[in-house]
Structure I
Amino acid sequence: MLKNLIFDLGNVLIWFIPEELVSRYTDDKEDQKLLLEKLLFTENWKNHDIGLIDEQELYEETTKVLPEHLHRIAEEIIWHWHDRLDPIEGSADLVKEMKEKGFHLYLLSNAWKDAAAYWHRVPGSEYFDGIVISAFEKCIKPDPKIFEILLDRYGLKAEECLFIDDVPANVEGAKKVNMDAFLFHNNHDELRRYIAERMR
């Protein structure tokens, strides 16, 4: 019996599109490319998700490889990207609907430690029963270990869970610990049907 729904954060509850993010700070295409290549698409960004480095260390490593005129933008992205959270239309409604149906709801996200500070601003967050953030656990999806951490922490059975994420590798990671998983691409009605089928 399906009892628990486990949601990713970025591109499931809120938008996190690196290309759109850098475009908030500069219209220059070459500068956007540099910010993506030297900041958002780097091992350092990933290491921040894992909790191996903090914001200051990420900034220092990034400014070593960025031209000086982009240092201020790098600073703004690192410390303030979440000042504006863009919710995915329909996700908060889905979360509320599933809570009212009796499901237990959890968040499992590859995110920085500061996610705990802005989580309450994510629409629908008030309906969640627990959260696991990668930076606190020193591991990230799709590593099966982080799914096991969530299961152990909240006393969940894998066969009673459905994991919802927009990244195929993360979906496969959940399946490795015997969780069912759904690949989400803003397809709320398809997800509703999938959940309903699991309840039969």
Structure II
Amino acid sequence: MWWIPLFRALLALLLRTLRIEWEADDEARKLLASRGPFVLVFWHGSMLVPWWLMRRRHAAAVVSLSRDGEILARILAAWGYTVLRGSSSRGGKGVMESMRSVLRDGGILCVTPDGPRGPRHEMKMGAVRAAQTTGSPLLLVAVGASRAHALTSWDRFEIPFPFARVRLHLARVDRIDTALDGEALEQCRRSLESMLRELHERAAHRRGGS
């Protein structure tokens, strides 16, 4: 994959042109500025800008074992991430323990909860369990670009146009009750999924707005 460094350089050129704006309350901003521990959660199709903005934060990234995951892993490693390879379908137990270790060590864990194969905007349990068992808060992130191209992939992956205005909407979720189990934990997962979907709709609605 000789072309990955060139591709990474082109991505950096594009991403540096973006005009980034944040929409978040003080508590969410404070958590984002901290060293951790927290779980940063964003949809797979919107991952490009959050990955870029969290570079050199000594964050850890959960990346699938697929061929596409190998490309992403190499890019993220070059951006300063600790890459955890695995997913809910492959390497699940091992990657979960690695996720918990990052948080127990006070780090930042970045997760796309509907990856690596979807369904789109359906949150899997991994990020929820990692946060719950370590007592870590979550920071939900939604991305809306004033101008972007959406691919025809399952996640409708979005690539912002050069010089686009990009708004990131943040919502902080404090520690998940460790007593939650079974249906109660599933209800918590559904609630977080709804929150992230609502953030996404709000970010999408504000495209091109002032």
Structure III
Amino acid sequence: MFSISTLTDVVRVPPKLFGESLRKAAITILREKYESMINPELGYVIMIMDTKVEKMGKIIAGDGGTYHRVEFTALTFYPKLQEIVRGEIVEITDFGAFVRIGATDALLHLSQIMDDYLKSDVKSGMILANQSGRSMKIGTMLRARITAVSLGKTAAMKVGITCRQPFLGADEWIEEEIKKAKSPPAPQAEKPKKAAEAK
């Protein structure tokens, strides 16, 4: 889930940035510190959007920089368990596919695609279903549910997804399911009447 978070911090503006506006210097420092970072509470910090800087800063003896309190907004991405997401397959592997969702790639394991025997063809970049004939390839757009989220202390976010539920999977599969759900049920053949019981 994407969100905009408001955070506070103290930034050190070095002498080399004294020629710039305080706001511009603070944004530069905050971007270097926060962007592409993974935070256990915020998830993946995509970008710093704006900041308010206290003009009155502090100077520490022996340090040429100035320290200022800042309040800033950041665009973040934190995948939530059970959330339905849209994504694009960006890589096919022997064990499944990696799907780009938001700011990270999620693992769609072969066992989580559908109830069918699946074969992964890494060379052609496809996953083929044996019985249904359905397939996925690099570039396929799909809907999935998040089933696992693990945030590492470093720049590592692991996300697991599934398509083994109704109205999940490749876009064309979902369209087929919707058509089936909307179409009236097929008329059932009348049962042959039982022969009259012998008197």
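None of the figures in this text is laboratory data; all of them are computed from the coordinates on show. None of these values were measured; they are calculated from a predicted model. Cβ atoms are built from the backbone, for glycine too; each structure is taken alone.
Per-structure values
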quantity	calculated
Top of I, II, III by distance in nm of label points 7 Å out along Cα→Cβ at positions 42 and 162, largest first	I
Parent structure of the calculated result 3.0, given that distance in nm of label points 7 Å out along Cα→Cβ at positions 82 and 98 is the read-out and I, II, III the choices	III
Parent structure of the calculated result 0.8, given that distance in nm of label points 7 Å out along Cα→Cβ at positions 10 and 170 is the read-out and I, II, III the choices	I
